[in-house]
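Nothing in this text is a laboratory measurement; each read-out follows from the coordinates by a stated rule. These figures come from a predicted structure and were not determined experimentally. Cβ atoms are built from the backbone, for glycine too; each structure is taken alone.
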Structure P
Amino acid sequence: MGGDMGENLLRACAKFVTVANDALWEYVDLYIILAIGLYLTFKSRFFQIRTIFRPRETFRYLRKISEEDKMNGGVKPLRLYFSSMGGSVGIGNIGGVIAAVCVGGPGGLVWMWIAVFVGMLVKYAEIFLGIKYRVKNNSGGYDGGAMYYLSHAFNGKAIPAFFCVLMCIYGTEIYQFKVVEDAFVETFGLNRICVVACLLAFTTYVTVGGVRRLSSVCTVLMPMFLVLYTVVCVYAISQSDVNFGALFSDIVRSAFSGHAAVGGFVGCSLMTTIQQGISNAIYSGDIGIGYDSVIQSETQLSDPSLQARTTMFALLTDCTICTLSVLLILCTNQWTAGHTHGFDFVVAALSPYVPGIKPLMAVFFALAGLTTIFGFQAVAMKSAKKLSSKGPSIYLAYSIAAFVAFSFLDQNFARTIMFISGGLLVLFNLTGIFILRKNIQFSWNT
């Protein structure tokens, strides 16, 4: 009796969360992201195009200015670049974006590209403002990010405080933790409780070390993951027997008309395609959420524009990994197979081309997921500290409890919780950015 009541309550909660998530993304955030992204694009005269086609100049100037600003304190900008990728490039680029295609069809890929293009300037704006309004801390570094510039935007403490609370919820990356956990348990037959305990210990160790420890870990792990995953995906895609002309035609057609049912895919409307493409681009790239503004504010650079420009390349890398993941399951026709999780789709797609891929992918997912979990935890800790001196201790206790609780629930439920908290963060963050829009400068100082 009690078990049935608990199960019914959980089912009702899941339904409510799903409805709230759909309403938030379909009627609010989707339009805000596109509107502000397009506004900044035209205001800056397509600044993202002028930036992404000049990578050598950006990073050459970055090294030069880093030497001049190294006495300012803070973290080296290239370390923060990898930290940014650590938070952005993760399981959302694999499992999350695959789930988006399985719900919204292949056309979601086009809307993901659109969201990334206009989202580059949204992310540029939040990082620019995060550095502009940062403050020196007692450790010789800086504290900054969305909660600091929101104080100026709204002239008060209530909204920045609520933003910090939301960031603590969003920063507890229950979805990616759950995916990494499931991958190890199902692949190696390990005890779930032991896996959860080890993941918690490792996560807590990196989190307590703050952004400096995060940047050190991501600088080691991210290049390894990016190279290995890219090589494996490109190889499998090149070996697949697919008509690329017909495939891209289907992707474009689906982007503007939805997609009919086929195989294990139940079909979807155009609005579902748009929503899935944009929301997953925002989630995987952390566009407009404010996470990256907290990380990047610790830079030793005094020029906000230069550090903000580097994140465009991180977002471009994020989009590339997402695109490879989608093309992989489309080329191998696995997207209609009806698997349960993104991990299963990738393993099934790669198995014909890479022997013994399942344990290798479990390690890949661990690398991708852990760097994201570490990054989000570090930002959540800084948000908790902004709320109270006891905030970090309270947050650590909360995050451990949340990780343990969601370890025994469905991945999709965890993913929806992340989407709702992220959607609320986008709402407050982008409103603040729009209020402070006149303080954002788009400049090349090379």
Structure Q
Amino acid sequence: MSAKKRVKVRKRAPRRAPAVTSGRPLLSLAMMVKDEEDFLADALRSARGWCDELVVVDTGSTDRTVEIARDLGAQVSFFPWCDSFSKARNETLKRATGRYVAILDADERFVGRHPEAIRPHLRPGPQHPYEALSVQVTNTRLDGSPISSFFSVRFFANDGHLGYSGRVHNRFGALKPGAPKVSVTKYLGLEVVHLGYDPDLYALRKKAARSLPLIEATVREEPDNLHYRYYLGREYLLLARVDDAIAVLEPTARALLKAPGSGPLAETVTTLTQAYEAAGGHPEQALKLGQAALAHAPTHPDVWFGVARALAALGHADPAAQAAERALAALGQVHDAQVQLGHRRWEAHELLGKLYWQLQRFPDAYRHDLATLEGKPADAPGWPVLLNSLCALAIELGDGERVAPLLERLLAHPEAPLGMFFFQLQRVAGAEGAEAARRMLQDAAARHPRVTADAEYAPWAQRLGVT
């Protein structure tokens, strides 16, 4: 992995670790690794200085991972890989000496202005030791753009009562059967950025080659484990095995609808809806599924957005717009389940712009198109349609302040149609005269040569005397 493609994390001078008041340190970073030379340094730096010790357990690296860990002050030990992420992760807990542990993977990093502020919160509460702190984890592409977010337990007492189970996608909880349920408190002063689901990186590192067989084995052994059936369907979709994803996720969704709370309902429904779209649509199935899920997840943004997309695909513009508005409104709430729309809200705005255009609610369409313009990535599809719509609405609604810059963006896009430029040229010729229109045409042609190739250019050039 080229270093140029890595997310740049602002480096600060290492903080001095707070004084330890007993023979045992307060907080240990516990990390398992294998062949992580491209990412490990930033992960360790994000914890160094406010964690009292950095514990790295290597499961078989053949690159510079161990050297990098030692150079950054980590205590490195070794544990042979045994096809179980939970056994390896629990081993990191055994080798950490802190009263509390912080959990981080090498392709993650802690982010926060004052990460050390979590330390006073690491003290026994009324349900000790069955209590933990969770922080928001944001799945992020290598260019820094977010994909989705969720809350995950990352801090808990290291006294042998708590740990992980499952070969892959470890489940956190009490290690002994019959133990009390762990009380989890959200801590909002610290976040984790996770790079592992960047599509290019995921393919390059061949993570599926390691995790997919373990997920499939777990599902074979525990066919009623709805969490792992969801993980399996999601993995198939990541690998573009769309039919396999649907085959796994459809019965999983049905089971979750019959037994809410037994697994990740909102995530399963969202992933299945995406699989339907990848398979060519299936809006009827997606709508039925989403509406059923809303009975159990009535405020989940992704579920509402899936319903909106299905209604729009079926031609029901007004209820689709209402559902998309509900999706945006739901983003203001804190959700335990994973949420994708919060980092792609421009998609909801773009859908609403199209729907309100169909409904001839042009001021609303313009408002959402402008919101789309602010958040839509440059490499996302649909720019020609968006720019054309924005120019048309700015002209018709008399937003003179934005007409010129929007037309400039339209002209600069190589695939955007030029009809709205020539429409505005006609308006300028009628309102301000031929000389103003001539200057407008000459200026546009000089900066954007594609203007002269348009079929409307020659008649206008002749009419205005442009040579």
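One table, with the values for the structure above:
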| read-out | value |
| --- | --- |
| Structure from which 36 was derived, relative contact order in percent (Cα under 8 Å, 6 or more apart), options P, Q | P |
| Top of P, Q by mean count of other Cβ atoms within 10 Å over residues 125-132, largest first | P |
| Comparison of P, Q by mean count of other Cβ atoms within 10 Å over residues 285-292 - largest value held by | P |
| Which entry (P, Q) yields the derived value 0.00 for FRET efficiency 1/(1 + (r/R0)^6) of positions 253 and 389 (r between Cβ atoms, R0 = 30 Å, to 0.05) | P |
| Read-out Rg and Dmax of the Cα atoms in Å, for residues 189-380 alone, computed value 17.4, 56, structure in P, Q | Q |
| semi-axes √(5λ) of the Cα gyration tensor in Å derived as 32, 26, 22 - corresponding label from P, Q | P |
| When mean count of other Cβ atoms within 10 Å over residues 357-364 is computed for each of P, Q, the largest belongs to | P |
| Computed -25000 for helix-only ellipticity at 222 nm (-39500 (n - 2.57) for each DSSP H run of 4 or more, over all residues; to 500) - originating structure among P, Q | P |
